[in-house]
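What follows is a group of structures, each given as structure tokens.
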Structure I
Amino acid sequence: MANVCRSFSRITKIFGNTASVFKQPRRNYWVSGSCIDPSLGLNEEQKQIQSVATDFAKNELQPNMAKWDLEETFPVDVMRNAASLGFGAIYCSDKYGGTGLGRTDASIIFEALSQGCVSTTAYISIHNMCAWMIDEFGNDDLRSKWIPELATMNAFSSYCLTEPNHGSDAANLTLSAKRDGDYYYLNGSKMFISGGGDTDVYVVMCRTGEKGPKGISCLLVEKGSPGLDFGKKEKKVGWNSQPTRAVIFEDCKVPVSNLIGEEGDGFKIAMRGLNGGRINIASCSLGAAQACVELCRDYLKVRKQFGKSLENFQYLQFHLAEMATKLVVSRNMVRQAAKALEEDWPEKVALCSMAKYFATDECFNICNQAIQIHGGYGYLKDYAVQQYMRDCRVHQILEGTNEVMRLLVSRDLLTDDERKYS
């Protein structure tokens with residue numbers, strides 16, 4: 001509670017009364033009090049957090065999302081504005097400048113921001129995951145140097161796990177880091193790296209020892225390090241407001257002091273980070289689905305066919321009800337998983353996996369159904385539903401594919417209790 005109060009006293013100091021800063025009204029007042037109201041079940045502090053994030057999304061992100069998508073703009077200045085609200089290091093300790101909030105708070109923020117732009121918010125969520133890894137496992141020198149920079153987004157970060165031949169099989173990654181005196185020398189490459197080439201800090205999982213997960217370590221690699229290079233900017237279906245490139249290491253020289261945790265801790269750090277990352281990315285899908293349900297509701301009330309508005313057709317009423325129900329169920333699962341991670345429940349890995357695959361699958365289906373409801377208009381880039389659909393499609397693949405999520409859930413069910421939580 002104290003951290004929340006400190007966070008929002010800082011917001012008030014910077015912006016004054018947020019109600020007077022964000023003068024543009026929300027597009028839909030009807031959501032408040034409806035069955036899909038995202039504030040249902042939240043306490044007053046969480047509602048305040050949500051209100052600030054929602055207003056920022058409506059005023060800073062949503063008006064620009066189509067332009068950023070078309071022009072493939074990485075909106076650095078706008079993200080720094082988000083960081084000034086405390087959204088750059090949300091669940092990092094406030095000792096070095098983090099906001100000091102919890103995982104549920106972060107989920108609420110990412111869901112709200114994604115209503116304005118899924119792609120930009122998804123990058124912010126990855127940046128937060130990297131900041132947390134440094135804050136949670138880094139030494140005091142790394143934390144004092146980088147957390148203030150990441151919290152303000154004066155520096156941006158990227159997470160480097162996936163390799164060309166090792167996506168879901170992360171325990172067998174091959175990027176090598178050989179120690180020579182006070183330096184590691186890295187050789188290999190990572191692919192599909194969000195922010196790659198444009199960011200300042202790379203949290204890199206690399207092999208310092210034996211085969212398998214115990215031989216993996218985590219290094220912080222700074223942009224400009226000798227031997228660090230980048231591939232071409234990828235052309236993607238969605239997520240176009242953030243660049244994606246391969247990150248290439250050729251005898252890349254990194255100080256031993258940039259080791260995060262101990263040698264051999266990398267796989268553990270990666271997996272713990274991904275538990276939160278899965279909640280974050282599922283939350284981004286919630287925001288896309290929320291926006292699409294709102295857009296469909298508005299469209300059904302104004303579009304006419306056969307002499308009456310579409311809201312009078314029972315078939316479409318049922319579709320809207322199904323979309324709303326799947327949205328609320330997904331949100332409840334994500335928030336339960338966030339609570340499990342926050343309170344360190346023994347079932348947290350399975351619950352995070354379950355929430356991630358269910359929410360990203362169902363929210364994509366909601367966005368896809370929104371296009372169908374809009375008919376031919378839904379296929380035009382003048383209508384936002386198609387962008388929400390394109391941007392959230394990749395959420396079923398990254399932070400662990402949804403097939404791997406199913407494996408983790410089944411493993412929890414099939415493993416005896418005494419072995420599962422020992």
Structure II
Amino acid sequence: MSENNFPELALIDEHGQSFTYRLQGPGDFHRPASPITSRKVYAAAHVIPQMGADNTPGAPAVIDWDATLAYRHELWSYGLGVADAMDTAQRGMGLDYPATCELINRSAREAATVISENRYPALTGLTVRDILSCGVGTDQLTIESVEPGQLQKVTDAYLEMLRLVEASGAKSILMCSRALAKAAQTPEDYLQVYGNLLEAAQQPVILHWLGEMFDPQLAGYWGTTDLSEATSVFQSILEKYSQKIDGVKVSLLNAEHEKQLRSALPPGIRLYTGDDFNYPELIDGDGELHSDALLGIFAAIYPAASTALQAFDAADSARGRAILDSTRELGLHIFSAPTFYYKTGIAFLSWLNGHQSGFQMVGGLHAGRSLPHLIRTFILADSAGLILNPPLAAERMEQLLAVYGIKAANRSLTGVS
């Protein structure tokens with residue numbers, strides 16, 4: 001054991017060479033005593049499967065509901081809203097439609113209980129819509145079942161889920177749709193479908209623009225592969241339906257584009273950054289405008305994110321920015337190409353920190369990253385102070401290494417060889 005009582009363990013690098021690493025310990029992070037006010041944020045949360053279920057590609061999702069909902073409580077306790085049934089929850093990558101519907105309803109009931117019981121000081125005075133937003137998609141349709149031009153079929157699928165989310169009490173997030181990407185043939189087709197959806201919405205929604213780096217099947221969304229033209233289509237929807245739109249979530253990993261869009265938004269529409277690379281500067285802002293956040297990376301860095309936001313609330317933007325910057329390298333790594341496997345890193349950290357009993361994901365997605373990638377995730381998380389229980393995390397890392405056939409050096413967590 002080290003002087004600071006944190007474990008040391010033998011790891012391997014990307015070349016298979018062994019090296020010794022000593023954990024640094026958790027950061028100085030704390031839960032807020034009142035709601036966060038300077039930024040509106042949602043952390044996109046993952047789902048935790050039953051460990052003994054058939055968690056293989058193509059198998060129906062079998063969720064450990066206690067562990068999954070407990071993770072949402074953890075995020076809420078730090079003053080963060082939860083964005084649920086999003087791509088972080090493996091929409092379209094393992095979470096089937098029945099499980100998606102159940103997730104929305106269970107999370108909404110849990111959120112309502114949290115609010116009614118005033119469970120956490122960080123949520124005092126807030127509403128269910130403040131602490132929970134849920135994705136509205138079309139994944140009850142298979143891509144094969146949709147033909148070009150079948151806009152009504154896609155619209156009906158959207159409306160079915162829009163009604164589900166609104167009935168749950170959560171805020172709706174209109175997600176990009178693979179089915180719409182196949183059915184729509186022109187920008188006008190997108191305008192027609194989104195117009196119908198926004199007309200039908202009973203309360204303001206979040207409009208989501210997800211880039212093809214997160215889902216290659218969304219290439220050419222808004223009817224064009226030209227970013228400027230796509231932005232014009234997107235903005236025309238915002239201008240026409242501004243009263244129906246709470247905000248937009250932009251996940252293009254393009255900070256300059258986000259800043260330009262942010263400055264051109266109609267009054268009253270928030271920009272929820274979905275940029276898991278450049279979130280520190282976008283949340284910090286330029287002195288006049290800043291982005292709010294709806295981020296997958298926040299599910300991995302939530303103690304640091306909450307503490308940074310509390311600093312922004314206290315008008316200590318330098319400290320807030322510094323905390324977020326300290327997590328940037330971890331975000332870049334977790335969301336590195338192929339970006340759609342970022343969910344594996346979030347579940348991995350959840351396991352290391354004791355929020356799930358095993359490192360598994362629905363649909364077998366825990367195999368989405370290599371051992372060297374996971375080891376790097378572990379080190380970067382520790383460097384950012386996000387390994388919250390070093391002895392447990394070290395023990396679990398050694399278990400993982402053993403499964404991969406990597407033998408540990410002569411050491412134990414007690415320091416007795």
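Where a number appears in this text, it was derived from the coordinates with a stated rule and is not lab data. If you're wondering where the values come from, they're calculated on a predicted model, not measured in any experiment. Cβ atoms are built from the backbone, for glycine too; each structure is taken alone.
Work out the source of 3.8 here, i.e. which of I, II gives that when distance in nm of label points 7 Å out along Cα→Cβ at positions 255 and 359 is computed. Structure of origin is I. Between structures I, II, the greatest calculated value of relative contact order in percent (Cα under 8 Å, 6 or more apart) is seen in II. Matching task: -13000 is the computed value of helix-only ellipticity at 222 nm (-39500 (n - 2.57) for each DSSP H run of 4 or more, over all residues; to 500). Pick the structure from I, II. Structure II accounts for this read-out.
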